[in-house]
Structure 1
Amino acid sequence: MNDAFYSSVAGINAFFRKMNVTANNVANINTDNFKRGIAKIAEGKNGLPETVITTDRTPGLEYLPNPGKPEGSPHQMSNVNYADEAVSMIEARIGVKANVNALRTAGETYGWFLDIMA
């Protein structure tokens, strides 16, 4: 029974970390030179879900801060795409919800087991 609890809690934690990475990306969408984080849920060494976070080094679009003026070099925008981040947030929300439901079911099953044993 403990496996169900550990798996669900690990899944919830992994998807919350994914949400945090996505929220950070959205918060920095207008920050020059910001490189977005990518959070993937993978099976860890112990068989439980874990979050693997990498940085997307793809360059952002370049722009001139003062168009029409000769001074100043081009700046690079962030490489965050809001559509990608919206999809990532939906995935994380559904992942948390699924793991909460699994945790709830495991708790109910464990309660029933204790009722039978009493």
Structure 2
Amino acid sequence: MFKNISNVGVFVSDFERSVKFFRDTLGLPLKEQHGAYAAEFFKSGTTLGIGLAEDEKTRKMVGRHTCITFRVQNIDEMYRELKAKRVKFSEPLRSESWGKIAIFKDPDGNEFAVMEPRRR
């Protein structure tokens, strides 16, 4: 029986640049780093893994929409801060009936969503 999702991952072309982006620019807590090819972020619950795309198959997976969504608090402030850090957004912050969402890109063009549900 499945219990939960342990890790979701994305492939990147420049490992060190990506670690700096997720750790320093986004502020994600680095759980562990495996040499110069893989890292995990978030210390508990589901982790985000990044892995160096080292072959033709994984290189084709770099620069896509990941379908990974981060739930955040105070999305308006976070959006302003990330824009000030020159994070690129492929879809700007917008309001929906259920809350707010924006889509940003990592240095390789992998897309991620940030969302904040509407308060009830």
Structure 3
Amino acid sequence: MAKTEFFKRVWDVVQCIPKGRVSSYGAIARFLGAARSARMVGYAMNASHQSSQNIPAHRVVNRLGILSGKRHFSEPSEMQSKLEAEGIVIIEDQIQNFKKHFWDPSIELQSF
């Protein structure tokens, strides 16, 4: 699968994440059948800023709920601000009550 095709598939999944919910790089990779490609999901999130599509990249965090991709936004606080605007509490770059906000595409998108 070409990198751009994989990125498009990642973006399609990320666009399904509802406001106030987050997913992880690994969960998205597993859903796409590429369990060892969490890093490639991260690359897709970084590339999404140049996409003409509206990709809510701020809703993708690491497996611990840490805003590990925040440096890829135009302002370091942008990712946190967007999540907080959706009702998510963040302390020291970590989502509080992460399990409550976690959205697993393998469960939520059974017929994707």
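Points worth noting:
- Origin of the value 21, 16, 12, where semi-axes √(5λ) of the Cα gyration tensor in Å was derived from one of 1, 2, 3: 3
- Entry that produces 33 once relative contact order in percent (Cα under 8 Å, 6 or more apart) is calculated, selected from 1, 2, 3: 1
- If helix-only ellipticity at 222 nm (-39500 (n - 2.57) for each DSSP H run of 4 or more, over all residues; to 500) is computed and equals -19000, the structure in 1, 2, 3: 1
Read-outs throughout are calculated quantities, based only on the coordinates presented, and are distinct from any laboratory measurement. Predicted model, so just to flag it, every value in this text is computed and none were measured.
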